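Take a look at the structures below.
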Structure P
Amino acid sequence: MRDVLPGRGLAPVRPIWDPRVLPLDDALRSTRAEREAGVGRAVAEAAAPAPPDVAVVFSTSGRNPYPVEIAEECAARGVPVIAVTSARASRGAAARTETSLADHASIVLDTCVPPGDVVHPAGEPRTAAVSTILAAYAWARVLADLDDLAAARGVELPRWTSANVPGGDAVNRELLARYRHRVPELSAGS
């Protein structure tokens with residue numbers, strides 16, 4: 001497997017989220033938004049995914065309405081869902097929905113994170129949660145495997161290039177022009 005180089009992410013990836021779910025300026029609001037019915041569905045409806053799109057939904061427990069509704073709405077639209085979740089954490093989490101993220105997924109990448117992110121031998125909480133690390137690793141592995149499949153088929157994936165290397169700006173301008181219509185966030189502020 002080749003390394004995935006920094007600054008070389010896939011260009012046609014569109015992150016969809018509700019800003020209230022990000023805990024950057026209000027962690028309590030983030031928790032409330034993730035648990036509020038209808039927020040995930042509204043996010044997915046606004047993004048309007050359709051084949052040949054693929055949705056990748058991350059949630060360690062996969063039991064809050066936000067990720068479940070996103071996966072459910074995408075699946076209902078015929079968009080395959082890849083769930084990056086933990087079966088153990090899901091079984092140990094409060095059931096805030098009738099179904100779990102994994103129930104709506106075509107593919108489940110199980111991070112095996114224990115309930116509560118606890119990996120301490122005494123079962124006590126730690127400051128170094130493994131869920132973020134394992135979810136990021138799972139995504140990096142998916143990208144690396146896509147790279148390998150593309151190379152085996154003689155296909156060049158549309159990857160961003162670091163703007164700090166010669167030619168990077170030119171490559172990125174071409175990708176912006178190519179994907180701006182599919183990823184509206186690329187045009188935000190321009």
Structure Q
Amino acid sequence: METEIEVADQIDVDRRAPQVPAAQLPDETLAYLLQSRYCPSDMMEERARKIVQGCAPGYPQAERIREWVRENIKYRYGVSESSTCAMRTLEQGAGVCRDFAHVGVALCRSLTLPARVVVGYLHELDPMDMHAWYEVFPGGRWYAFDATQDAPRGGRIVVAHGRDAADVAFLSSYGTLEITKMEVSVVPA
């Protein structure tokens with residue numbers, strides 16, 4: 001099976017997008033304000049407030065959180081497992097893309113910024129594998145944030161989004177599973 005998907009070369013950025021007051025948020029965003037299994041946002045507000053001190057509410061706060069996660073969490077395999085939550089990642093100071101996304105989501109939610117985990121594929125990811133990032137809802141729409149990257153990058157193929165990895169697991173197996181061959185590539189047209 002082969003699939004062709006067109007994606008944007010760049011992700012949208014709006015450094016002036018304001019925070020949407022909770023009472024004005026669309027109903028479908030409200031679930032992304034709640035703490036979840038891997039994103040205990042109810043325990044992270046104090047840390048989040050320190051991180052975003054001096055930032056305008058909305059996109060600037062979300063971007064500062066992305067920068068902080070990139071600066072303070074090391075990308076390292078083998079330090080997390082399927083049950084690792086954002087608090088544990090902060091304690092360990094390291095993790096993989098999924099862990100980075102969980103920390104970003106939990107910090108944003110603690111500031112009443114709806115945030116959701118996204119899984120998919122990213123152009124020029126080496127080695128090519130499923131990747132996780134997150135989206136935040138300032139200015140009345142979703143914006144992508146990826147703390148594993150040093151700059152906004154397009155070329156993203158979204159497979160799913162959810163509250164955390166429990167909603168968008170990279171793999172769910174219900175019995176014997178044998179993958180004989182799977183090749184994924186993201187190439188420019």
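Derivation of every value follows stated rules applied to the coordinates shown; laboratory data play no part. Not measured: the values here are computed from a predicted model. Cβ atoms are built from the backbone, for glycine too; each structure is taken alone.
Structure values in brief
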{"read-out": "Among P, Q, structure where distance in nm of label points 7 Å out along Cα→Cβ at positions 10 and 162 as derived comes to 2.3", "value": "P"}
{"read-out": "Label whose coordinates, when log10 I(q)/I(0) by the Debye sum over Cα atoms at q = 0.12 Å⁻¹ is calculated, return -0.56 (choices P, Q)", "value": "Q"}
{"read-out": "When relative contact order in percent (Cα under 8 Å, 6 or more apart) is computed for each of P, Q, the largest belongs to", "value": "Q"}
{"read-out": "Structure from which 0.35 was derived, FRET efficiency 1/(1 + (r/R0)^6) of positions 74 and 138 (r between Cβ atoms, R0 = 25 Å, to 0.05), options P, Q", "value": "Q"}
{"read-out": "Comparison of P, Q by distance in nm of label points 7 Å out along Cα→Cβ at positions 18 and 58 - largest value held by", "value": "P"}
{"read-out": "Structure (P, Q) behind the derived value -11500 of helix-only ellipticity at 222 nm (-39500 (n - 2.57) for each DSSP H run of 4 or more, over all residues; to 500)", "value": "P"}
